[in-house]
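Coordinate-derived values only; no laboratory data. Note that the structure is a prediction, hence the values are computed from the model and not measured. Cβ atoms are built from the backbone, for glycine too; each structure is taken alone.
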Structure I
Amino acid sequence: MVRIGVLTPSSNTVLEPLTIAMLAGLTQVSVHFSRFPVTEIALSPAALGQFDDAPILAAAELLAHARVDAILWSGTSSGWLGFEADTRLVRRITAATGIAAGTSMLALNEILARTGVRRLGLVTPYLDTVQARLVAQYATLGIACPAERHLGLSENFAFSEVTPARIAGMVREVAAEGVDAVAVVCTNLRAAGLVAGLERELGVPVYDTVATAVWQALCLTGIDPALLAGWGRLFAPLTAIA
């Protein structure tokens, strides 16, 4: 049995059922979750302080008690903290637990690099200030975000109440502006189940950050992501993501 550990914001109600649904067909895999406090997404000192490494590492160490084979931070905070925050976190998790680690955003960035994306459509629920920080972070990677939509929300729980129809509408709008791919950046949006249908409709890849964490978990544990066919292009045979 392969055990996957997932770190979860405390007020997130979406990523756990979605992750379980995505992995449900893999009888050789079990998934286990550990939470730490996150209730607001903003650039205030208090909101940023939620993502200090200490509580995240404590949650990771609890997952290590379950002898998981990989630990994934299924969250997008490095989009506004700086991608190096996730690089540091992964290194610290592995140092503390001896377990391979990854994150939604590092996985997304790896996929964008491997597929040569230079024009990214960005869909989020975030505030103007957070969205601007995210766009600026992608500019440091040489990726422009010429089309973006965001909802101006800050309460993390509220993200889960955004309807799938609203999410799909935002994806359609940014795709219509001519991008190489669309990223739905937030692990408390109900987007992963929409991806395959939107990709067929729009003809561009759509990458959801719950799904990128799952993809990374499978890669870290030696399981072919293509076993999750039906969840979008991300889970095409490995040779297609290159």
Structure II
Amino acid sequence: MPEKILIVEDEIALQDALAYNLKKEGYIIETSGDGLSALEAARKFNPDLIVLDIMLPQMDGFEVARILRREMSTAILMLTARDDEIDRVVGLEVGADDYLTKPFSMRELIARVKAQLRRARLLREEMGKSVEEARHETLTFDNLTINLTRREVLLNENPIQLKPKEYELLLFLAEHRRQMLSREFILERVWGWDFIGDSRTVDVHVRWLRQKIEENSSEPKRIVTVRGGGYRFEG
């Protein structure tokens, strides 16, 4: 069945161009031109990916992403008109999976879309595995437990809310306990070799994880920074 993409863009010419080119790739497309209608469309259309502009009427893309991330795990590719690091960081903080700065080539956007959809397919396949097929049902580190079958993380036996990428990053670090992993290696293995971003993405997600699993995030004991190297998970 063709995958579904919601395009949220108030510039009609760009919205039409995106819809036309993505339809040519075989995707089912729905469009929206403002933040409030984007929320309604996402809930009804249940897309596999949302291409979301930041500057929107009625409600900006940051707020749209923040609301939708509480309701669904759909991949979000955020569009920003400025090559501003703060936009990229805020976009990641509210739950975007990737970002693209305008102006961009249609070829690059399609490559980003395919990369996100491919990762979503792999994630669905992984979630569909039976307990018997899973390598381990749980990984336990003192008061921290990662349940691979349920994709759930418990701290002191209480579930903690992690974004999809936070969970994937934590699991990857935990599976390589006490190994020094470079930012570039983490980026390639967790985000994919075709992710067009930089290692600051890793730093942002590590910071979020520390705030959720460390007793004191300013003095981390579990996810340790290796000076000049990267990160090491101590458990």
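Comparing I, II, where is distance in nm of label points 7 Å out along Cα→Cβ at positions 60 and 188 highest?
The structure with the largest value is II.
Which of I, II yields 22 for relative contact order in percent (Cα under 8 Å, 6 or more apart), as computed?
Details: I: 22; II: 12.
Corresponding structure: I.
Output the label of whichever structure in I, II has the greatest value of mean count of other Cβ atoms within 10 Å over residues 100-107.
On the way: I: 25.4; II: 12.2.
Across I, II, mean count of other Cβ atoms within 10 Å over residues 100-107 peaks for I.
When percent of Cα pairs over 32 Å apart is calculated, the result is 12; to which of the structures I, II does this value belong?
Working: I: 12; II: 22.
Derived from the structure labelled I.
Suppose FRET efficiency 1/(1 + (r/R0)^6) of positions 28 and 116 (r between Cβ atoms, R0 = 25 Å, to 0.05) works out to 0.95; of I, II, which structure was it derived from?
Comparing all candidates, it corresponds to II.
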